[in-house]
1. Once distance in nm of label points 7 Å out along Cα→Cβ at positions 64 and 168 is calculated for every structure in P, Q, which label goes with the largest value?
2. To test your reading of the models, identify which of P, Q gives 0.35 for FRET efficiency 1/(1 + (r/R0)^6) of positions 16 and 160 (r between Cβ atoms, R0 = 35 Å, to 0.05) when calculated.
3. A value of -9500 was derived for helix-only ellipticity at 222 nm (-39500 (n - 2.57) for each DSSP H run of 4 or more, over all residues; to 500); which structure in P, Q was it taken from?
Structure P
Amino acid sequence: MILQLSQFHFPDDPARLFPDSPGRDLYLEIGFGDGRFWPQYLQSFDQPPNYLGVEVSGASMQKAQRRLERLNIRNAHLTKLPALVMLDAVIPEQSLSAIIVNFPDPWPKQDHLEMRLLRVPFFRLAASRLKPGGAVLLTTDHEEYFEFACREAQESGVMAVERGTPPPAALETKYAVKWRELGLDVQHARFTATAHPTLPRPDIRP
């Protein structure tokens with residue numbers, strides 16, 4: 001289902017968003033593209049978690065929704081929202097099992113670094129929304145951004161960094177296939193929350 005901003009509460013109860021599967025783990029994917037990752041990643045679970053996907057491209061969202069419908073994946077919602085708005089305003093504290101970020105825009109120019117998502121403020125916000133043991137999962141082809149994100153996670157003071165092998169589903173996304181055909185490697189890290197800071201919320205009124 002595609003949800004509009006007006007359909008959310010601030011913050012929102014996952015049980016309200018997923019009345020047919022309350023209490024299940026909740027995963028958030030940031031920048032889901034054409035939706036290839038989640039259907040394949042689901043195969044690694046005995047019980048499908050609830051899923052929220054955020055994307056800024058309307059065309060990508062429509063493609064992803066058609067894919068979810070074709071595969072009969074029901075407990076999943078997509079929305080065209082900036083990731084930080086979703087995390088800051090909608091997601092309750094300590095409610096997410098994981099935040100998935102596959103192939104984020106690296107904003108490679110020096111004067112564009114402040115546009116990168118994976119910086120200290122993001123990691124602190126993410127840690128406040130993750131359950132104990134929850135993690136941010138990053139897969140990227142951009143080695144410099146990968147090292148930058150690992151440093152930012154460490155500097156946040158609320159994340160442990162574990163480098164490793166990406167889940168197979170991350171290697172089948174649109175960008176992963178593109179980079180693999182070009183002979184490029186991908187990097188993967190799991191940023192596990194070690195603390196859950198309480199942060200002020202934005203004042204969003206109906």
Structure Q
Amino acid sequence: MKIKSADIVISAVKKEQYPSDGLPEIALAGRSNVGKSSFINRLINRKNLARTSSKPGKTQTLNFYIINEQFHFVDVPGYGFAKVSKKEREAWGKMIETYLTSRNELKAVVLIVDVRHAPTNDDVMMYDFLKYYNIPVIVIATKADKIPKGKWQKHLKVVKETLQMDPSDELILFSSETGKGKEEAWAVLLKAMGLNS
């Protein structure tokens with residue numbers, strides 16, 4: 001996939017703010033600090049389009065990025081870490097749920113997990129939520145560079161089993177450091193959106 005342009009369009013908190021251009025969208029979900037921003041930046045060969053934060057839980061809005069004027073990546077607030085009040089967390093939950101369940105342009109959700117560890121309860125809940133609403137899900141197991149190659153399959157098996165993944169769902173091993181899995185990820189994402197590379 002050749003990236004000609006990539007820009008942030010809007011940081012939205014409510015429906016009225018979502019882009020109205022009708023372009024297909026891929027949402028990126030995952031725990032705070034799991035590497036969503038690094039994943040986006042590696043895919044589009046940019047150092048810092050999506051801002052990586054040393055403070056987990058910093059993204060508190062739905063960040064819409066337009067890529068090649070063809071589609072949007074939507075960075076969803078991370079879950080499971082942010083030191084925020086229960087009330088704030090509920091407001092985020094509602095914002096995310098509204099977007100995921102009511103957005104016609106949404107073609108798939110990329111669920112990013114850390115391949116070094118078994119998915120958390122929050123990861124399992126997110127996966128189950130997406131399956132419940134019949135939202136196509138692509139699981140990206142990132143940080144592959146942090147474990148020896150010989151252990152990749154063992155770790156992927158743990159991810160599959162913990163999430164009780166549907167055999168038809170894609171699981172891609174990825175590394176933002178080395179770019180491993182980048183081509184495979186693009187192929188799956190473009191297919192989900194019905195686009196050619």
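1. Numbers: P: 2.3; Q: 2.9.
Largest value of distance in nm of label points 7 Å out along Cα→Cβ at positions 64 and 168: Q.
2. Numbers: P: 0.65; Q: 0.35.
Computed on structure Q.
3. Working: P: -7500; Q: -9500.
Comparing all candidates, it corresponds to Q.
Throughout, read-outs are computed from the coordinates displayed, never taken from laboratory work. Remember, predicted model here, so these are calculated numbers, not experimental data. Cβ atoms are built from the backbone, for glycine too; each structure is taken alone.
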